[in-house]
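Trainee: The data blocks that follow each hold one structure.
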Structure 1
Amino acid sequence: MVFAEILKYTIPALVVLATAYLVLKQFLASKEKLALLEYRKEMAGQNLPLKLQAYERLMLLCERVDMKNLVFRLLTKEITPQNLSNAMLVSVQKEYEHNLAQQVYVSDSLWKIVTQAKDNVQTLINKSVADLPEGGTSEDLLNILQDNSVVASRSLEIAKGAIRAEIKTIIV
């Protein structure tokens, strides 16, 4: 009888305690999820300027390795075709290396597109030097570069378009 009396009060108390435990556990899990969402929101706000800067720098990379801009920066009257092509290759590589860290902030596919565009510019320079007749001048090299520049120019335009498209996905 006493045992039945104890059970009469203990069982409901255990049910209430178990229910309170489950409610508290669910409440704490919800608070944790909310805190995580707030943290992600805060981090996204802080990362946006870094991402935008990365896109700006990659756009600048594409502009700086564009053939007409390379020639404008590097061409002098006294430069030989070999020195001009070497200076162009070094300039393209330095621009690329200067922006290597930007790949952290952009998609893998965009980084591959930018890298391919850079590779196409270097291939253009090497192919144009190989096509230069012996005794050719820097002007001859420039003409060959211009004639061969379709693929490199197109790949740089594709890269710039991909940069613009990816920016649109993060700025809504």
Structure 2
Amino acid sequence: MKRLSNTLLLFAILLLVWLALTDFNLADRLLPGAVFSLVVAAIFAPGLDILSEIRPSWRGIGYGLVYPIVFLRELVLANLDVASRVVRPRIPISPGIVKVKTSLRSRLGRIILANSITLTPGTLTVETEGEFFYIHWIDVTSPDIEEASREIVRTFEKYLEVMFG
């Protein structure tokens, strides 16, 4: 039963991504997308037990739709911050590695959090160890775990918590 639900979940995700990336001529795109999504899901879903960590709920789906917007906002802000540092005559940075704490329990949630942090300019996930992440930060404003967690992790974490736990 778990294998079937993983396959169906991956199929739905792949089909939605396919439809989002193609034009709006649904008649020509739906069948190839469905076939492709089904084949990929059938091949890869059995080995993806991590998919069972997705908590399907209306609230989780809503947060899943909002998360890319939140991520893009943080991405733009981080790009502007790094660009403003680069164009200044004296580059104002104080780089270092900080330890942050996450309350996420699911592996998938932690993976997405680590990737979101890494994809945001100015931060890079170096190591994960249980509930702690070690982040290289371009401008360490506080070495305190709670303060660094609030600045780096919390924006993403509140959405991922609802989606994955």
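Throughout, read-outs are computed from the coordinates displayed, never taken from laboratory work. Note that the coordinates shown come from a computational prediction; the quantities given were computed from them, not determined experimentally. Cβ atoms are built from the backbone, for glycine too; each structure is taken alone.
Trainee: Could you figure out which one of 1, 2 the value 20.6 for Kirkwood radius over Cα pairs in Å was computed from?
Mentor: Working: 1: 20.6; 2: 17.9.
Answer by label: 1.
Trainee: To test your reading of the models, identify which of 1, 2 gives 37, 18, 14 for semi-axes √(5λ) of the Cα gyration tensor in Å, for residues 8-95 alone when calculated.
Mentor: 2
Trainee: One of 1, 2 was used to calculate distance in nm of label points 7 Å out along Cα→Cβ at positions 16 and 80, giving 9.7; which?
Mentor: On the way: 1: 9.7; 2: 2.9.
Working through the options, I get structure 1.
Trainee: Further question: With mean count of other Cβ atoms within 10 Å over residues 32-39 derived from the coordinates and found to be 14.6, which of 1, 2 does the value describe? Write out the running numbers ahead of the final one.
Mentor: Details: 1: 10.0; 2: 14.6.
Checking each candidate, the match is 2.
Trainee: Now for a separate question. Tell me which structure, out of 1, 2, gives -30000 once helix-only ellipticity at 222 nm (-39500 (n - 2.57) for each DSSP H run of 4 or more, over all residues; to 500) is calculated.
Mentor: Values: 1: -30000; 2: -20500.
Answer for the origin of the read-out: 1.
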